[in-house]
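Undergrad: The data blocks that follow each hold one structure.
A short reminder: the numbers here are calculations on the coordinates, not readings from a lab. Keep in mind that what you see is a predicted model, and the values were worked out from it rather than measured. Cβ atoms are built from the backbone, for glycine too; each structure is taken alone.
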Structure P
Amino acid sequence: MNIIRSYSTWRRYRETCTELNRLSQRELSDLGIARSDIPSVARQAVR
């Protein structure tokens, strides 16, 4: 069960990173996110 949960969490992390990377610099700025912060923001989002 732990493997399934880990895989699910990893997938949500990757999907979040992908979605955030699709945003323009302007959109990210409006959200208060720097492009270099995307991995950290994505990790916090899937917790």
Structure Q
Amino acid sequence: MAGSNTMWFALCWIIPGHDMAIVVATNSDDPSAFQTCDKVVAKLMAEFR
């Protein structure tokens, strides 16, 4: 799930197989916010493997 209110952007990954959810948010409306947040989520997920 991802969304923006034009001032903030948030991305949430729910990983039921690991009983885990990761939420990353930024106070940016930059068009690259999704890609940046997605990279942060990928790094966090790598820590839990």
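Undergrad: For the read-out distance in nm of label points 7 Å out along Cα→Cβ at positions 4 and 36, a value of 4.0 was computed from one structure; give its label from P, Q.
TA: Values: P: 4.0; Q: 1.1.
Of the options listed, only P reproduces it.
Undergrad: While we're looking at this one, here's another question. For the read-out Cα Rg over 2.2 N^0.38 Å, a value of 1.16 was computed from one structure; give its label from P, Q. Present the calculation step by step, with values, prior to reporting the outcome.
TA: On the way: P: 1.26; Q: 1.16.
The read-out comes from structure Q.
Undergrad: Tell me which of P, Q gives 49 when you compute relative contact order in percent (Cα under 8 Å, 6 or more apart).
TA: Traced to structure P.
Undergrad: Have a look at P, Q and say which one yields -24000 for helix-only ellipticity at 222 nm (-39500 (n - 2.57) for each DSSP H run of 4 or more, over all residues; to 500), as calculated.
TA: Clearly, the read-out refers to P.
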